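Presented below are the structures under discussion, each in the form of structure tokens.
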Structure P
Amino acid sequence: WRGYGAKNYIDNPETPKRQAEIDALRAKMEAEGADRFAIQNAILPFHTLLPKRLQGRNERIDEPLE
């Protein structure tokens, strides 16, 4: 929810548990020096299910790939 309009949905009851898992995984991987791509793949391991044309890395304006 972005803070505007009606919050007309019900949070999944598993959300706090999953958020704690994500926070712990992110903290562990950042402490080990993992980059954002490794963290993303650990959190959302479905990269291989995407079509080939969508499997590349996403570039950010402030974080070029090269």
Structure Q
Amino acid sequence: QGIEQGIEQGKLELITRLLTRKFGTIDPDKMAKINNLSPSDLDELSDTLLDFADVLALSSWLEQH
């Protein structure tokens, strides 16, 4: 279980870094939603985040998950 938690934390940190690089600072509400995503949703977000044209696309995705 500890290894799985570490892997999920690593995914979360990488996603956060990529989103910050792409869009700048991510507001706390969006970060809270990202932090509460399931492991499968984190995987899906990591697969799609580079396709987001703007932060509104991220917001729409988060509303659906």
Structure R
Amino acid sequence: LGHIEEFDTSNPKEWNSYASRLMFYLEANKLVESLLSPAKPVERSFDEIISVLNDHFAPQPSE
């Protein structure tokens, strides 16, 4: 899901910031893959992925 830019090795001072974004990216993708399984994220639309994430993080209360 999505992509993350390549790390700019000419600017090593930015590593901590990049590493943080990378960790969030990897965690988000693992969660999305898990929630959509057995389907793959590339098989779903952006809106479908957002809906699955909304259901996971903010489920509607049962009546």
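Assign the value 4.1, calculated as mean projected area of the Cα convex hull in nm², to the correct structure from P, Q, R. Don't jump to the answer; show the numbers that get you there.
Details: P: 7.2; Q: 4.1; R: 5.5.
Considering all the candidates, the number was obtained from Q.
Tell me which of P, Q, R gives -12000 when you compute helix-only ellipticity at 222 nm (-39500 (n - 2.57) for each DSSP H run of 4 or more, over all residues; to 500). Label of the source structure: P.
Every number in this text was worked out from the coordinates using simple rules, so none of it is lab data. It should be emphasised that the depicted structure is a prediction, and the values quoted were computed from it without experimental measurement.
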